Every structure is written in C-alpha cells, then in structure tokens.
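Next up: some structures, all given as structure tokens.
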Structure P
Amino acid sequence: MKFNPEKLSIRDQRMKPFIDPGEIWDLLNNTKPDKARVREVIAKSLDKNRLTMEETAVLINADNPELIEEIKEGARALKEKVYGNRIVLFAPLYIGNYCNNNCRYCGFRSSNKEASRRTLSDEEIVTEVEALEDNGQKRLILVYGEHAKYSAGYIAHTVKLVYDVKKGNGEIRRVNINAAPFDVEGFRTVGEAGIGTYQVFQETYHPEAYKWYHLAGKKADYNWRLTSLDRAQEAGVDDVGIGALFGLYDWRFEVMGLLRHTNHLEACYNVGPHTISFPRIKDASTLDLDKKYEVNDDDFKRLVAILRLAVPYTGLILTARENHDVRREVMRFGVSQIDGGTKIELGSYADLKNEKQNLNREQFMINDARSLAEVIDELLDDDYLPSFCTACYRLGRTGEHFMEFSVPGFIKRYCSPNAAMTLAEYIVDYADDDLAAKGWKAIERGLSRLDQDVANRTRERIERIKKGERDLYF
C-alpha cells in the first residue's frame, strides 16, 4: 500500500517519512499541461499562494518554449512582489572536514585518503571571522563534516565564539549552520546557542538513488536524514533550510521532493522552510558518479523559476558553485540570497597565500571566486539592493511568526529599509569611492520606492549611521 501523508492526522505525520516516489512519479507522468492550465497556475502563484504538488507538476511538464518563458516571466514578477529588488548576502565558513560518511559525490567522503583533514582551532576561527568582518560580512553559515568531533555542544561553542568576535565596526549578526542532523536534544543544544537557520540537505529525495550514493556512515540512513528537521522543530528550532543536490537524480523528481518537504513542514509545524537551496554537482576529489542526471543550464534556470512560483515566501539560495554569468541570470527568476567573497578551503579567508583551490582540502570546486566588493558592484549595476539585514531573526520574526509577517507591505515596511541601512554601513566602513558612489545612488533609488514616512525615517537613521551609529533596523 502506498504511503499517503494526506490521510494521517497532523500529529501522526510528525517524525514520519513522507516521500512516496510512486506518488511523485504518478503526478509527473500523468499531469498534462495545456496553455490555459499553465497560465492558471502562474496566476495562482502571482497571488502569493503556494502551489500544490499537481500544480507544480503542471509547470514541470510545460516544456513548450513559449510556456517556459511565461513561467520565467511569472517568477520574475513574483520575486518583485514578494522580495522587491533585495539580494541578501552571506559567506560560508568551513570549520572542519572530518567525516564518517562515504558519499560518492563529496570530497569529504571517508574513503578519500588523499583528503587533508583539519578542524580549525578556536584561535583560527577568530582569525577567520576577523578577516570576514574586515571585508564587511555580517551573515555567516558555518559548515561541518559529520563526525564525533562536531557534536551539538561543539557546534554551540563555535556559534557563541563567532558571535563574540568584534573587530572595529565589524560583527557577525547571524550565524546559520550547515551540519549533520541531531536528535531532539542535540538540536535543542544548538538552538540555545542563538543560531539563525539550520540547514540539512536531503541531497536526493529518491530512496533508491539515495542508497546508492551514500555508502557508509549515519548519513546512509535515508529516513533519519529525511526527518531531521522534524526533530529540529520539536526542539524549538523553527528556522530551517532544506535543499537537494541536483545531478544525483532526475531534476523533476527533486523539485517535487522539495515541495513535498515544504508541504510536510507546513502541515505539521505551521511553517515551511525559511530557505531552499539547489546546488548542482561540481568537481570534487574522488567524485564517483556518471552524468546521466546532469542538469544543463537551461533546465537549471527553468527549475529555479518553477521553485520560485511553487513557494512564494521561501527564500531561494544560489551559491558560488555556479559561475557568475549563471548566477547573474538565475537571480532574475527568484533567487533571494547569494554568497559573496566565498572561500571554502579551511583557513583560507585569513591566509592570503592560499589562493589556489585544492580539491584535497575542499568539499567541491567553486566557480565564482569574486570578492564581496566585486559581487556588490555588479549587484548595484543590475539595480539590486545588496542586504546584510538580520532584523527578522533578532526580533523573533522567524518560523511561524515570519509567515505571519510575510504579507503585502512587509517588504516596504521592514526589508527594504533595513537593506538600505545595512548597505549604508557597508559603504561607510568598507567601500572605496567608486563603489560608495554607486551604493548611495542605489539607496536613494530604493528609498524613492517607499512610502514617504518610511523613507524619511530611514534617511534619518542613515544620517545617524554616517555619524558613527551601527546596527539600526526596523
């Protein structure tokens, strides 16, 4: 008998596996898109309603070039409605690459005997954070392998350590986590350290494919990983991120898996994931997979547009795995967060001599190695408003509360003004003259789009920033 999560009570759905491959393939194989139906689904999304599995399958199966363009245009319009022209910036900081798992696609895999294993000391973590602060970063995601060294207590310790680092006007105001899942008590320990979002990627939602890729270690347990964010929610960690690694299985299935995961979290906990990530397979040391499911650029852009329409209020993260040309184009279809100035070799932010990527010390190869300033410069050229805002997290606007705030007017009242103020901080503290000139013009353009009262209050706070105050927000 097929598992049907819709027939379970909300309480019974918690902590239970929720992916039925038969259900997903049935929808993909039997949903017939026609122009009228595709346009009806796009219109529903533009009213800021999350799509059903069937409606998402309609968009996935719409392979007519004309309809694909309409899907992309819908995604562009929806992003403008929900997120305005903001792009939130962050940086990853790799803490340690010891790992007990043996995953065919990852340079950290336990069977990779050429890997140079390392965990940053507390002193090295502080030095790395200071280097990141010197570049203007305010938001980090800490990344760990899955190993006994990286217990919940250790992760909580490193989070507190990062928050305590202050250099000049620099400080990290939001620490997100990408690490192995814990039991409920472990998540509670990490949550009490004041983390932002806790990311756990399923990698592939197809159980048999998952089994083939994950050869050993705790990660080989599909259901343990699948229900990890249920345990996080039970522990009070209500700000979570999901993701799939595209290139492991059919991209259409993975998009449906991400939506089913979103549905599950919303049904059980009244809040979906804060973010969805969709990295593509890139080179890694001892990479072991064929290219059967490789996602080309056209399909990648298409799937991002579909995800944007499927989950209007969920942040979409695009990482430096992609080259900057692809990133520039895909941002138009709904991406709301990107990393900038990314380095993924342990200790590389503070080590100026360590400029060449070394796959024996990295999880994968990055393809956009531009500095944070270069990324910001291009964002300004493209009429985006770069943002380092952390206000929602710090004011308790997370989880179910965030969903309550995600209503018409929220962006203009909070997000755009806060983005302008964080960009003003960056300009005053870190930008050269040319970048500063572009930045002030972008801020003024952004303020001109706001209600007069909000714009005036934001200008007043920006003047205070120019005089030395920091960390002002609505």
Structure Q
Amino acid sequence: MRRDIENALKSAAKRLKKVHLAELMQLPSRTDFMFQFEDLELDCTRQPLDAESLSLLLELAEKRGLARFMDAMFAGEAINLSENRPVVHCDLRAPAHLQSDAFKTLSAFAEKVRGDKNITAVVNLGIGGSDLGPAMVARALAGYHDGADCHFVGNICPTDLHDVLVQCEAHKTLFIVTSKTFTTAETLTNAKLAKAWLADAGVDSADAMVAVTAYESRARDWGLEQVFSFDEGVGGRYALWSAVGLAVMVAIGRDRFCEMLAGAHAMDCHVKTADYAQNLAVIMGLLRVWHRDYLGATSYGLMPYDQRLARFPAWAQQLEMESNGKGVDRNGKPLPHPAAPLIWGAAGTNSQHSFFQWLHQGVESVPIDILIARRPAEDWGAAWQASHKMLAINAVAQAESLALGAPNTDEPHRHFPGNRASLLLSWDKTTPYALGRLLALYEHITIISGFIWGVNSFDQWGVELGKQMAHNLQSGQGLDAFSPAARRFLKRLNRRI
C-alpha cells in the first residue's frame, strides 16, 4: 500500500509540474485551498496542489500512522527512541503547568526581578535552543517590554559578550546561564568571562548569576546557587516554553508570557482535534514532504513581513535542520531519500531588494512561506496604518508575482517565468498569544514532516562530533590524529595568543 501511494504521488507531481500555477489559481474550486484556525489564515492557493494530490498526501499521513504517533507524543510515550525519552514540551504550555510549583517559583522570581529597580539589564548566556528561541521571542515582542533591558549572548566569539557588557553596569546586571546539560563549552566559557567581569567590579557572582538547566547538580557544582530546572524530555530547540524563557518573562511579565503559552496550547489542541483535511500543521507539514520528496525542492524559504520577526527564520532553521537533518531513520537504518530541506529566509521588505531576484528569475524554483500580520503591532494613527498596509500589499504582490510571472520573449532579462510556489500565512496582530500559536504551529510542522520522513526529530547527535574534536584540540589530546593543516593552524594560533 505504501508503495502504491508513493507511486501515485510521483505521478501526481509529474502531472502538476506541467500545469502552471496561473492556471490552477483560476479554478473556481481554488478557495478549497484556504484554511483557517481562529484568526490565523493559511492560503495555499499558490501551491502546485490539487484535490487529488492533497487527498494522496492526507492518505500518506494516514497510512504511515501519523495520528497514532501524535497521540503517543501527547500521551508522554518515549517516542525519542535513540535517547529513550518522552517528548514533553507541549506539557509546558498546558494550563495545568501554570499551577505547578516549578512555574510558580519561576514566575515569582521573574516578577521579583521586574520589581527590583536596581536591576536594569538581564543577560542570557546560552547557545542553540538556549539562545535562538528566547532571543527571537524577545525581539518579536519588543513592543511589550516593560522590564529590564534584555540581552542575549550565544557566540563564543568574545566580541559578542563584549558588545553587550559595554551597555551594562555590573552592579545592576543579572546573568542567566542557560544550558540544558550545563556542559556546553560556549556557554560556560562566556559565563566564566561574565563572572570575571563581575569580580573586577566587586560584585559577588552568587548574587548576580542564576542557572537554567536540566541538570541542577552541575550548575550548583559550578558555583550557582539559584537554579531553575526543566525536564530532560524538553529538547533544546523546543525549550523556549520552559525556564529557558526566563529572560523573556522578565522582559514582558508573567501574564504576557502566559498569554504566549496559551496561544501555543491552542495550537496543540487544534493539532490534536482538527480533521487532518483542515489541520494547518498537518497540511503545512505534508507540503514540506510534497516539495522535498516529490517536487525536488532542496531548500525552503521563510519570509516574515515583520521586522520584529527577523530572527524567526534562524529559529526555524535550527528547529527544522537540527530536528530532521538526519541520514538514518528512527531505528538507525539509512534513509532511502533525503529529509529536511535547507531552511533559510529574512524579513520582508528588505529581502525583496536582496535575494528575491534569485527567487523570481533564478534557474531553481524554491517554495517559500510568506508571513504577515494584517494589523500593525503599534497603531500611532493613519500614517502608521497606511505604512503597514503598504507592507502587507508588498507581501501579497510577491506571492502573486512569483506565481503568475510576466512573460517577455522580446527581452529575456525582463522575462519572469512565474510558477513559483508560496503560501501566505496571516493573522490579525502579533500579540503574545498570536506569537505562541505561530511558533507552536512551526514546531508541529517539523514534527509531522519528520515523522513522515521516518526520522527521530528529537535527538541531535550530528552536533557532537565537531564539539568533541574542538575539545580534543583545545586540550592537545591526540593531535596526531588531525590533519597537517589543522596542526599548522594551531601552531600559528599558539604563537599569537
């Protein structure tokens, strides 16, 4: 049966490759490819998709057992097979979690910091999921900040920390050392630098540094007394809902953080209960598979038309590529096909004056998601409303022009072939609730597509080899195993530092 569906999908893809989007978009039934949950609208009318191909994709999900897998995840079964762990990040945004002692302690601390006028800056030291998620959310909700200034340092490059510290006063700065394992070399190196910076100013680090980790004893052994923990079953890139979001909670407050959790929980409920034919996450997850496996797209673009969502593509890049960038399936067997497209993107309209030239006229055709709120985050009057309207019009114009194109046989350099897929995802206004719902949607897209590809979306062994090599080089262990070029670089480096 599986082979029959795959062959049918291949035949459907071959057929649709011969049909221009301009033709599909004019069909009376095209509105069937518009979907909605609350005020979140998904417009798939500019996708190389028809009723037959969508039906086949939904059948693929059914035959692979997607419903059983998602039920198992929500039920807390150990679906992370390589680490024998459940996947529990959705529990963190369920209403019951807000009544837990862990959340009450975390939120009470955040409110205490917000009320302390002697703390003017909070610096989160983390990397990967301990940085990208909360940093992205803090920027996305900048209009809701009413706490201390919020900074994020991820890179081990010392300039990253330096450029933040020159904006801070040691006696008025709180550091949050965020590391799931509390062994992350980059984070602990930056924490040591921060600790020394505090000591130089006569500040006791025990009073100015707290930890967020799944391994409380390691943080205490490192010398931190105030530790906020979270479960091992929360993967780093899925962790912004946990204590990893502490810096965000300090910036926007407990109530708004809870609104963000509520939005994410609403999406979880939609994913659990909505019919798959109307389920936004299922449809978008299947579209990832459709483009990657059957239409041959090796990359996928995310274009948020919101400057405050400028870091959304970087967050989604880690989410997708660390989750699904695998060469073996959940049981360790080689995949028969690639998974996870390369995820990339930038904020519109800046990106229109950058790589959209390539999107419109390049040889390759790359599908993209265009994301836009229908109302501005701040409304300062008619002129601001008009400016946001112009932004939204640009978003729609790009979707239309990518799909329709503009033939010009007389001047080839002015020829736009069109037939380039996009989907338009829009919502009323970017509130904490709307942002939580959006981020949970993309988490589920990654999980659903990863399941269809057959990979374990919850481990990340691929990041370990380079880290181990860096450790060996740093400590001078086994240098003979490295290339002559690597040894030469180290000798030159050691002569200069």
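Some points to look at:
- FRET efficiency 1/(1 + (r/R0)^6) of positions 21 and 197 (r between Cβ atoms, R0 = 35 Å, to 0.05) from the coordinates reads 0.05; which among P, Q: Q
- Source structure of the calculated read-out (distance in nm of label points 7 Å out along Cα→Cβ at positions 157 and 389, 4.2) within P, Q: Q.
- The greatest value of distance in nm of label points 7 Å out along Cα→Cβ at positions 237 and 253 among structures P, Q is that of Q.
- Structures P, Q were shown, and Cα Rg over 2.2 N^0.38 Å at 1.03 was computed from Q.
Values quoted throughout were computed directly from the atomic coordinates according to the rules given, and no laboratory measurement underlies them. A quick note: this is a predicted structure, and the numbers were derived from the prediction, not measured. Cβ atoms are built from the backbone, for glycine too; each structure is taken alone.
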